[in-house]
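Dropping the structures in below, format is structure tokens.
Computed from the coordinates by the stated procedures, all read-outs in this text should not be read as laboratory data. Since this is a predicted model, take the numbers as computed values, not measurements. Cβ atoms are built from the backbone, for glycine too; each structure is taken alone.
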Structure I
Amino acid sequence: MRHNNKGRKLGRTASHRSATLKALSTALFKHKRIRTTVAKAKETRTFAESLITKAKKDSVHSRRHIAKFINDKAVIQELFSEIIPKIGDRPGGYTRVVKLGRRFGDAAELAILELVDFNDVANQLASEKKERKEERKAAKQEAAQQKAEETATTEEA
């Protein structure tokens, strides 16, 4: 029985597990959204949310405490300057886990772990990608139309 044993082992040793959680939370703060397995996402969620809660009080002590877990100075600066002002007024629940389905190859369940109020950043990137795709499609149709006109003029002659 697993009485009083919180957390997932993720098939790793303690040091490897802590390094994985640190790397995933750093990537989450840097990119605002990451894609990983469901188990890692759920475990990273608890780890990252505790860091965000600690960062709500902007002091030298909290910055140094968070620097123990995040080794990228730019990400720490971004956490305190961008992320905390945007989601700092929430009483918790800073992240969201969205399940995606199973991965081909090993059939692991995949999920997206994202910061709640930063999904507009990801949506903006998706809309830009969609616009580029539509532009390519329109250019393709125009090229096909020009080719059809050229073939029609050569057949008439």
Structure II
Amino acid sequence: MEPKTLNDAFGGQLTTLTEQRAIWADALHEDAIWEGPMFERPIQMIGRAATSRFMELLLSVVPRFSTTVVGHYPTTDPETFIIESHGGGPTAAGGRYTQRYFSLITMRDGRAFRMREYCNPFQTYAAFGKAHWEAATAEIMAKYNAPWPASQLPDPITLPPLVGI
């Protein structure tokens, strides 16, 4: 049987939680990190457990989430590339999630190792509810984030949180 990839999760097919967790076990490197630096409260999911729980959050709100890649750009590292994509789908609450992404992705051993996504946070807040998004992502990071893995270099560019806006 072929190992599962992120395409298996985000191809617009309805999956059960058990199926999702099988996909994450195959598709995500043990030291996987997903970063969302564009949110009012930037987020980092550190490790396979946190990253997979984050993906489960996405699919719990947008059960038939899918993306379409419109651009693929190589970098000097053959395992790192940039994609431009758009995606979304109907939400479980009856709305619609629509988003454009620019994603910096690094693969290791055929698995997603590091994903840094730039998107419009207001589209996310509209679909998920800002309070729900912030509470759910904070809970995932608090409960499931692993210590920063030695296999990953920290982002050298971090912005302080906005205060008073």
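Structure notes:
- For 0.35 (FRET efficiency 1/(1 + (r/R0)^6) of positions 81 and 105 (r between Cβ atoms, R0 = 35 Å, to 0.05), calculated) the corresponding structure among I, II: I
- Distance in nm of label points 7 Å out along Cα→Cβ at positions 1 and 145 - structure with the largest value, from I, II: I
- Structures I, II, by mean count of other Cβ atoms within 10 Å over residues 49-56: label with the highest value: II
- Which entry (I, II) yields the derived value 2, 8, 16, 23, 24, 16, 8, 2, 0, 0, 0 for P(r) over Cα pairs in 5 Å bins from 0, in percent: II
- helix-only ellipticity at 222 nm (-39500 (n - 2.57) for each DSSP H run of 4 or more, over all residues; to 500) from the coordinates reads -9500; which among I, II: II
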